[in-house]
Every structure is written in C-alpha cells, then in structure tokens.
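Heads up, there are several structures right after this.
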Structure 1
Amino acid sequence: MEPKMTLEEHQSRKGKTYKLLLIFAMISILMIFAGLTSAYVVSKSRPDWLSDFVLPNAFIISTAVMLLSSVTFHLAFKAMKNNNSKQVTLLLWSTLSLGVAFVVFQFKGFEQVIENGYFFTGSESNITTSFLYIVVIVHLLHLLGGFLSLFVVIYNHYKQKYNPTQTLGIELSAMYWHFMDFIWLYLFLFFYFYK
C-alpha cells in the first residue's frame, strides 16, 4: 500500500504540474512569435518593403516601462517571501500600473506611425507596418492573460491567500509576466535592428 502524501508534498507536486503546464503554454506562444518574425524576414524581399522605417519613440518608452514592470513584479514576489504584505501590495499595484502604461504607449506608437504617414490597413498600408501592427496586437492579446492573472493575484493577496510558504499563484503569474516581457523585448529588438 502506497503511503499517504503530506500536504507539503501535495502542494509541491501541484506546483510542479502547474509550472509544467505554463511552460508548455509559453513554448506554444513562443512558436507563434517565431512564425510571425519568420514571415517578416521572408516578406523583406518584397519590392514594397520599407527599408527605412524607424520605430517610433513610444515603442522605446513602452519597452522601458515593461522592463520596469518586470522588476516590480519580481520585487513583489521577494516581498511576499519576506512576509512584507504592505510592500507586496504597493509593488503589485505598481506592476499593474506599469502594465497599463505599456499598453498606452503601444497605442501611442501606433499613433506616431500614422502621424509619420504610414498606415496599418487599407489601400494606403504597406507590408512593413501591417506586420508591426499584427505582431503588436498579438502580443497585447497574450498580455491580456498576464493582466488577468495579475488581477487574480491582487485579489488573492487581499484575501491573504499567500504567505512565505504559499506563493504558487504569484510565482506562476510572475513567470508569465516575465515571459511576456521577454517576448516584447525580443520583438522590439527584432523590429529595431532588422531592417
């Protein structure tokens, strides 16, 4: 007869399962963006490609904001491990605010592209800016999952469901948030340097 699992063993096994599922989901998302950037590379040979297109400043600012949000999320996780509830609250709300700022600057980037005379769709669009638009929108859609998980983490934090030994929810949410940060950094550097 198999011995019964302790609560700690059960929590550990559950955590490993959830992390593994999240890793599989992140690999799937990574494949989507690998496919999109591969299509971008192939499309570069088209005669209507804009080789002199420059990313607007708003995308640079949004990148810095996203990196900062990853730092605040990491610090929130560390504060939870140190049982500093007030600091966790401040850092989680900071992460959420920075995430919203990231989205705002993404749309400001779209506005700047249009102000520069480029369009994403319609008869006046071109393949370069259409790719940019599609990739940013797909990233924002995936980031929506990060926002949802962050809302759940904030809610659970207020319900005092986390403590230094029970951090699975915040850890999974932070993993996904950092991953989406990595994806955006990859996309930004790709669009910035690959012309």
Structure 2
Amino acid sequence: MVKDTGERVIPEYMDSMNMLLLEHIARYQFALPYAVGRVLDLSCGAGYGTHFVTKKRKKQIDEVIGIDIDQDIIEYAKGKYYHPQSSFMVKDATDLTLPNQIGQFDSILSFETLEHIEDEEKLLKNYHQLLKPGGTLIVSTPFGQGRGVECGSPFHVHQLTPEEFRALFTCYTDVSFYYQDGVLIEPEPPRKGIYYPLGIAVCKK
C-alpha cells in the first residue's frame, strides 16, 4: 500500500480541502483544452491527474500515458485508476533514450517536476524530443531563490526564480506564461500585490 508521504498527491489519503490537492486539480483542469491526440503525463505520481485528463478528454485523445520513476507509485496508479485509453509505466524522465522507448506526443504535461531534477538539461532535452512538431508542452514549478540555492523543501533540488523559469523555453516557437496561487491561475503579467508561488509555461513546438 502506498501512503501519503512527502509531496505525493493521493486524494484518498487527503482532506478534500487540502490546498496541495486543490492546486493539483486546478493545474490539470487548466491543461484540459491542450490535451489532444497522444498525451504524456510526465512524472504522473499516483495517477489521479492522468485519469482526470483521460476521462474529461476521452473524445479528443487517442491515449494518455503516465510515467514516473517510482515503481510503488506506478503500481498504485495501475490498481486505482483504470481506463481503456490510459496506461502507466515506470520510466526516468531524464533518460535520453526515453523518446526511443515511448515515441512522441501531441501534448505533454509535466507538473511539479523541474524542482526535483538535478540534471535539468536532460529533462529539458527530453521535453523537446518527446513533443511532436506543432505539439504543446505544459510545465509547472514552484518559485524560489534560484538555481543552486537550497530551499525549504527536503524534496526539491532547488526552486527557480520566475526569470530562470521563463528562460528555459527559448527553443519553442510560442510560449505563454501563467501564475498560480492556490486554485487561481492567471496569465502574465500577474496582478500587482498578489504573490504567485508557482509558474506555468505553455509551449508550442
């Protein structure tokens, strides 16, 4: 049995008003219009978001694949969230052979992944290689003091500044940035006087 530890979002172990859960749902809700064709949920965790997208977009998608490096969490996802259009696999997001293993996708969702990855360049390369030309990548991450600076979370390598985050996606033809505070997600520029702890990039290849 997988228990709710660390930053894992596992709804059956969480209060319905838990802000981590509500933020998680808000990101997947935000991403729904972009989920078409073949969809990858990269670092899918317990699989709730993968299942949410599959059910809500079943007429617009061909399949949704959720991948995560954690064997136990993938086994949990397989047991908890079955849908004929979705599947779950144990994969390393920084493995540069990943595109050869699972192919390319029309849409890639990668929420709360960057801050856990030490080898950032490999992850960024995989984002680009896994995405079909014309496809859409959606990435989110919490903001902090910057690359290489220790942060308050024991689960994060570091937390990028908004400026560092925006600089990651220059290889895409079109990029839009959004800011999240709880369930509120707003486009750039954010409203003055509101602190937005998370950023979201929507990138077109």
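Of the structures labelled 1, 2, which one yields 1.9 when distance in nm of label points 7 Å out along Cα→Cβ at positions 13 and 165 is computed from its coordinates?
On the way: 1: 1.9; 2: 2.6.
The read-out comes from structure 1.
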(request) Identify the structure, out of 1, 2, from whose coordinates helix-only ellipticity at 222 nm (-39500 (n - 2.57) for each DSSP H run of 4 or more, over all residues; to 500) was calculated to give -28000. (result) 1
(message) For relative contact order in percent (Cα under 8 Å, 6 or more apart), which structure out of 1, 2 has the highest calculated value?
(response) 1
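Taking distance in nm of label points 7 Å out along Cα→Cβ at positions 157 and 173 as the quantity of interest, name the structure among 1, 2 where it is greatest.
Working: 1: 0.7; 2: 3.0.
Going through 1, 2 one by one, distance in nm of label points 7 Å out along Cα→Cβ at positions 157 and 173 is largest in 2.
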(message) Quick check: 17.1 is what I get for Kirkwood radius over Cα pairs in Å, calculated from one of 1, 2. Which structure matches?
(response) 2
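Can you say which of 1, 2 returns 15.9, 49 when Rg and Dmax of the Cα atoms in Å, for residues 37-76 alone is computed? Each step should come with its number before you reach the end.
Numbers: 1: 15.9, 49; 2: 10.1, 30.
Computing Rg and Dmax of the Cα atoms in Å, for residues 37-76 alone on every structure in 1, 2 gives 15.9, 49 only for 1.
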(request) Rank structures 1, 2 by distance in nm of label points 7 Å out along Cα→Cβ at positions 45 and 61 and report only the one at the top, that is, the highest. (result) 1
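Values in this text are rule-based calculations from the coordinates and carry no lab data. Only a predicted model underlies this, so the values are computations on that prediction, with no experimental measurement involved. Cβ atoms are built from the backbone, for glycine too; each structure is taken alone.
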